[in-house]
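Colleague: Below are structures written as structure tokens.
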Structure P
Amino acid sequence: MRISDLRHRVTLQKKTVIKDSEGLVTEIWTDIATVWAAVEPLRGREYFEAAAINAENTVRIRMRYKAGVKPDMRVIYSGRIFNITSVIDIDERHQEMHLMCRELMAG
């Protein structure tokens, strides 16, 4: 991985579930880290659901290895939200990782 490829600033977030005294559950996303990465679109598609056209983008986010990144986290990039579907430690060397992500936009 060349350092010049990592030209996008992304923020990793983790979901925290909070239950108040009345039993109401609230989900809060907390920033874990902001890192340099390469955001690479892989494919996009449109589909119909509940009388609405939705667009779905699949992207690969390449970054330096960071311990603790899991598929239940998400990535914020340029105001867009990407749900992580897979975390790949390239060659199991703890140097580079790929996050396979899906962005869902209601249309």
Structure Q
Amino acid sequence: MKRKVDYTWRLAELMATRGMNNTTDLIPLLAERNISLSRPQVYRLVNQRPERVSLQLVSALCDVFSCGPDDLLTVTAVNAREHKKASNAGPNVVSLDRTARPRRANILDE
């Protein structure tokens, strides 16, 4: 039987629970672990779902947040035929913690 496998990238949630509200806060922490990324790359890494990530970067993020890869991403898998039935709530679907969210930026004109 074919299975549909998907994942949820939870880096923004990890940053919010640690009190890191700006994506640029992550740049020096990654630089300490010999990972150099530009500001736009870090922004995309935090706010978008990455398709390809190196294991070195995943290891560095796990070290920064003192967590495992399972905390960084959540995997969901359902049978392809039962996908429509299981999409609402099934045993393989994980609910995300929506209480920890980044603080919205407030831009002031001077």
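Every number here is computed from the coordinates shown, using simple stated rules; none is lab data. Everything numeric here is computed off the predicted structure, so don't read it as measured data. Cβ atoms are built from the backbone, for glycine too; each structure is taken alone.
Colleague: Given a value of 4.5 for distance in nm of label points 7 Å out along Cα→Cβ at positions 24 and 40, point me to the structure among P, Q it was derived from.
Modeller: P
Colleague: Once relative contact order in percent (Cα under 8 Å, 6 or more apart) is calculated for every structure in P, Q, which label goes with the largest value?
Modeller: Top value of relative contact order in percent (Cα under 8 Å, 6 or more apart), among P, Q, belongs to structure Q.
Colleague: Follow-up. Determine which structure produced the value 15.7, 51 for Rg and Dmax of the Cα atoms in Å, calculated from the coordinates; the candidates are P, Q.
Modeller: Label of the originating structure: P.
Colleague: Which structure, out of P, Q, was helix-only ellipticity at 222 nm (-39500 (n - 2.57) for each DSSP H run of 4 or more, over all residues; to 500) derived from, given a value of -9000?
Modeller: This figure was derived from Q.
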